[in-house]
Structure I
Amino acid sequence: MAKLIYTAIASLDGYVEDADGGFVWAAPDDEVLAYVNDLERPVGTYLYGRRMYQTMAIWESVTDDEQAAVTSDFARIWRAAEKIVYSRSLAEPATSRTRIVGEFDPFEVRRLKESATADLSIGGAQLAGQALAAGLVDELRLFLGPVIVGGGKPALPGGVHTRLELLGERPFRGGVTYLRYRVNYTPEADR
C-alpha cells in the first residue's frame with residue numbers, strides 16, 4: 001500500500017500562511033529545494049485543494065532556460081506526477097495530468113492508497129487536515145522556517161489527536177529545520 005504524505009513549509013510558530021495570506025517568507029532556498037526535490041521525486045500523485053492547486057499550477061509553465069537547475073528539476077518532478085484537485089468551483093484543470101473531483105472522499109482516498117504503485121502527497125493545510133482527521137496520513141514532513149508570523153493558517157488542524165514517531169530531522173544552513181514523523185493514530189481512549 002502506498003503512503004499518503006503531508007509536506008508543509010511552515011513558520012516556527014506553525015503557520016503556512018501569515019494573517020494576510022502571505023507566504024513569501026516560506027520560499028525555500030536552493031539547498032532546501034534540492035532536498036525537497038529528492039523527497040518528491042518518488043511521489044506518483046498529488047492531492048490538492050483548489051487554492052493549493054492554483055498556487056502550484058505555475059510549475060506547469062516553468063522552463064529550464066528560465067530557472068536555476070534546482071528549480072527546473074522541481075518543475076519536471078511536479079509535471080510528471082498525476083494531480084487530483086478537490087474543488088466544487090473548478091470545472092476544468094489548467095494543467096496536464098490533472099483531474100478535478102468535487103468532494104474529498106476519505107473512502108476513495110483509502111482505495112487510491114491501496115491501489116497506487118507510488119506514494120501520494122497531499123498539499124494544502126485544510127485538505128491535509130481532513131485527511132489527518134480521517135486517519136489517512138501516514139507521514140508528516142515539516143520544514144520549519146526561522147520566522148514567527150504570529151497567526152494565519154495553521155499547518156496542522158485543530159481537534160486531531162494522534163501520536164507521532166520522529167523518523168528524521170535535518171537542519172539547513174539558512175535556518176530551516178526539517179522534521180519527518182510517522183503518524184500513529186490512537187483511539188480516543190488513549191488521550
Structure II
Amino acid sequence: MNFIATKLQDCYIIEPKIIADERGYFMESFNEKTFANGVGQHVHFVQDNQSFSTKGVLRGLHYQCGDHAQAKLVRVLQGEVLDVAVDIRPNSPTYGQYEAVLLSAENQKQFFVPRGFAHGFLVLSATATFFYKCDNFYNKESEGGLLFNDDALDIDWNFPLDQLIISEKDTILPTLNNAKKVW
C-alpha cells in the first residue's frame with residue numbers, strides 16, 4: 001500500500017497494491033499493521049458501514065463529538081464519489097481547511113479521515129456503493145455537522161449545486177462558526 005499525506009495533518013490517501021491478471025484482480029484492502037505504520041498511529045476499527053446512493057446525492061458533512069469522535073477509512077465499492085474531509089480540530093494548523101479526493105471502484109483508492117474531521121461525499125456516477133470503517137461506535141447525542149456550502153469552507157464540489165440531492169437534515173446544518181465543537 002502507498003500512503004500519501006494530504007495537505008491536512010494526519011489525513012491520508014491510500015493506494016492499494018493491485019495484483020491483476022486475466023482472471024481479474026486481488027488486493028489487500030486493510031491490514032492493521034501496514035495501516036498503523038502508514039498513518040503513524042494505531043487505529044482500532046470497531047464498526048463497518050455501507051451506503052448506496054444515486055447521482056447527485058450529497059451526504060454530509062458529518063462528525064461525532066467528544067468521547068464518541070470517529071476516525072474513518074472510506075472507499076467506494078461501485079461507482080465514483082468526490083469525498084471531502086474538513087479539519088475541525090480547534091488547535092490544528094489546518095483548521096477549517098478541506099481535502100477533496102476522487103474515490104472510485106476503478107481507482108480503488110481509500111481515504112483515511114482521522115478523529116476531529118467533518119466528512120461527506122457527493123456521488124458523481126449513476127449510482128455508488130460507499131463503504132467505511134469507523135474506530136468508534138455511532139452515538140446519536142454526539143452528532144455534529146457542517147453546512148456543505150458554508151462560505152467559510154468554500155468547498156468546490158465540482159457539481160451544479162442546483163442538481164444536488166440533499167436530506168432535509170443536511171440542508172439545515174450549521175456553519176463552521178456556529179457548529180458544535182468536536183471536543
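Here are the numbers for the structure shown:
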item	result
With relative contact order in percent (Cα under 8 Å, 6 or more apart) derived as 34, matching label from I, II	I
With mean count of other Cβ atoms within 10 Å over residues 28-35 derived as 13.2, matching label from I, II	II
Ranking I, II by distance in nm of label points 7 Å out along Cα→Cβ at positions 100 and 164, the structure that comes out highest	I
For FRET efficiency 1/(1 + (r/R0)^6) of positions 4 and 52 (r between Cβ atoms, R0 = 25 Å, to 0.05) computed as 0.95, the structure of I, II it came from	I
Which entry (I, II) yields the derived value 3.0 for distance in nm of label points 7 Å out along Cα→Cβ at positions 76 and 92	I
Parent structure of the calculated result 9, 35, 40, 15, 1, 0, given that P(r) over Cα pairs in 10 Å bins from 0, in percent is the read-out and I, II the choices	I
Which of I, II yields -7500 [helix-only ellipticity at 222 nm (-39500 (n - 2.57) for each DSSP H run of 4 or more, over all residues; to 500), calculated]	I
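Read-outs throughout are calculated quantities, based only on the coordinates presented, and are distinct from any laboratory measurement. Note that the structure is a prediction, hence the values are computed from the model and not measured. Cβ atoms are built from the backbone, for glycine too; each structure is taken alone.
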